[in-house]
Structure P
Amino acid sequence: MIYRRSLRFKKAYKSLPKLIQKKTAKSFILFQDNPAHPSLVVKKIQGHTDIWEGRIDNQYRFTFHYEKDLESDTTICVFRNIDNHDECLKNP
């Protein structure tokens, strides 16, 4: 699987506190190994058919969706947003 970050995700990540950036790195290692890891609490976002959320900690979430590269038939995971829970889910 290929992983990409949207421009919005990159900007939001840079504005996070350093501690949350470190937690994010650890969470993404777990995500790459097992997207269904229990500590990530990955689930579809209500009201959206193809956008998912994952947990960094009790307060912070990230959102993502999957795309298919038609040329290589490879799945691409696009990280869309990262922020505190309420802000992240307002605009996933």
Structure Q
Amino acid sequence: MTKKELIDKVAEKTALNKTTVNTTLGGIFEVLKESLAEGDKITILGFGTFSVAERAQRKGRNPRTGEEITIPAKKLAKFKASSNLTAAINGK
């Protein structure tokens, strides 16, 4: 599903116009990005938890040359679905 399709479905379910839904979703996504960038954890009851995980620096190999390289540390966004969401996905 694309962002446009999501906006269309939310507008249909809530009887809000698409411009309002687009602005609201944009704001939600922006707050999520900013919060995760600050290292915060975001929990939405009945949906799931967004968090940031750190991946340590590690050694790797260049597949073309076989040369050993250092892969730098980085932060990753993680999502853990709630049990309610998991049950809904599985039709329970």
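Of the structures labelled P, Q, one was used to calculate distance in nm of label points 7 Å out along Cα→Cβ at positions 1 and 65, giving 1.7. Name it. Source structure for this number: P. Calculated for structures P, Q, volume of the Cα convex hull per residue in Å³ is largest in Q. Consider the structures P, Q: one of them gives 20 for relative contact order in percent (Cα under 8 Å, 6 or more apart) as calculated from the coordinates. Say which. The value was obtained from structure Q. A value of -13500 for helix-only ellipticity at 222 nm (-39500 (n - 2.57) for each DSSP H run of 4 or more, over all residues; to 500), calculated from one of P, Q, originates in structure Q. Taking distance in nm of label points 7 Å out along Cα→Cβ at positions 57 and 73 as the measure, the highest value among P, Q is held by P.
Name the one structure among P, Q that distance in nm of label points 7 Å out along Cα→Cβ at positions 33 and 49 of 2.5 was derived from. Working shown, then result.
Numbers: P: 3.5; Q: 2.5.
Answer for the origin of the read-out: Q.
Each reported figure results from applying straightforward, stated rules to the coordinates on display, with no laboratory input. Only a predicted model underlies this, so the values are computations on that prediction, with no experimental measurement involved. Cβ atoms are built from the backbone, for glycine too; each structure is taken alone.
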